[in-house]
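Since every read-out is calculated from the coordinates, none of them should be taken as a lab result. On a predicted model such as this, the values are computed, not experimentally measured, just so you know. Cβ atoms are built from the backbone, for glycine too; each structure is taken alone.
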Structure I
């Protein structure tokens, strides 16, 4: 099936692992509004890469999710952030790991992709790069970060629960893009890096499919993550089965995860093995769907 010149598709996630019985109405309302904004951009001809960056940047800044403003401090008492972004047409990619106090880590990740010959910058080096290129810093870290929706203050301090945000998109030119951002697991050790900033495990995009992962990063890495899904899909495995196979491996290893994916035909998959995943999706052929548990 060839790609229609006017075809587009989008999926967003606000993290796998929501807690049953808690109210996520505010999250779903935000995802709906953001998805409709992204639809306007895509239908107007904006590139998939731009839309993914815009979507993830908003998910980081709003404080509703465990990414950006909604991130928790590590065991050393400060917040470390991870993000990555990838363009399917060029295979250009960029990521930042354990970066401190920047409002939009996803924008810094794109900067790494476009302004350096590297794919990943970490820690103080990532911060120095971001600062030298004028990316927006958090003005008052002590009062900026907040407890995201569906998480308690005690969980932010003591548990190893997790959360991530991500976006995948197909634009009218047929290009695909993917991006992911997180504050990591609660109670993580200083310097811990999960799958999110890693091109391959946490984020992957090529000519065929765009994928963003959420869940327990260590298990996603060990299970092969996003690129294992893409390789299976390119070899002829149906997209849903390729995703389920990776999720089954994550579960076998003791973790949980969620996946959003869009393929070059505009087909959308939003699958998970946790209790739920905060998500929204739409395309030129599919009306908006916003869900958490079902």
Structure II
């Protein structure tokens, strides 16, 4: 059997036995990172998590992590974040050891005080990165994204390239964004027509790679493929709304962004193209399907 991905990730494990407590899954080939001197030949998936008929020999995709008692836990639930990923998570509580985040599992995800770039508050949501603490073997969150994500472009990042962005933080110059889950870049305030919201996922483009390798981003560049996607989305929403949408080229940037997650500049380009194709009519406060 090939080596499994490891703790804090989805692993495909084979059912070796079925008992009253649950399904016994073989994990002898589990990646050893974070386990230290510990070893586990099997893990039990509780009976209450069994969602379908399973027989010995079947394989299941389960998420594995260590609980507070250092016991290996398997679950069929897929958390909102895995080791090596970024996500926008809500703080459920704060205390002596740090903040505890909702990641969709029974055991909350710890964001230690030492891993907080700034104090977080209960009820707030923040972009975090999940990593495996090698000493404890537990999955931990951090807002110190620059400790784990690259800030300098590599050979795969090119000027003009379209990327997926996750808006993570704000500075004097602009907004820090996670690029394709691997890098950090900056969207300058001067290139925006409206403020951005933390946790927003959106398309972006590599505007420039500076001499020091740092990455400048834009959300205003609109290539033909993306323009077509936005145009189709506008037409689809017009149809669902009965042929009229309460947005126009004079609408507030934040209203446009809330509806389509694009800048006003991109929206105006898209509806202008639809108008030229005689697919819509543009009014002062709304657009209409023709």
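Just a few scattered comments:
- Source structure (of I, II) for distance in nm of label points 7 Å out along Cα→Cβ at positions 138 and 226, computed value 2.3: I
- Of the structures I, II, the one that 2.8 was derived from, the read-out being distance in nm of label points 7 Å out along Cα→Cβ at positions 66 and 282: I
- Mean count of other Cβ atoms within 10 Å over residues 162-169 from the coordinates reads 18.9; which among I, II: II
- When distance in nm of label points 7 Å out along Cα→Cβ at positions 82 and 274 is computed across structures I, II, the figure 1.3 traces back to I.
- Given 2.0 for distance in nm of label points 7 Å out along Cα→Cβ at positions 26 and 50, calculated: source structure among I, II: II
- Taking FRET efficiency 1/(1 + (r/R0)^6) of positions 18 and 210 (r between Cβ atoms, R0 = 41 Å, to 0.05) as the criterion, the top structure among I, II is I, with the largest value.
- Label whose coordinates, when relative contact order in percent (Cα under 8 Å, 6 or more apart) is calculated, return 27 (choices I, II): I
- Entry that produces -4000 once helix-only ellipticity at 222 nm (-39500 (n - 2.57) for each DSSP H run of 4 or more, over all residues; to 500) is calculated, selected from I, II: II
- Among I, II, which structure scores highest (criterion: Cα Rg over 2.2 N^0.38 Å, for residues 98-257 alone): II
- Which of I, II yields 17.0, 52 [Rg and Dmax of the Cα atoms in Å, calculated]: I
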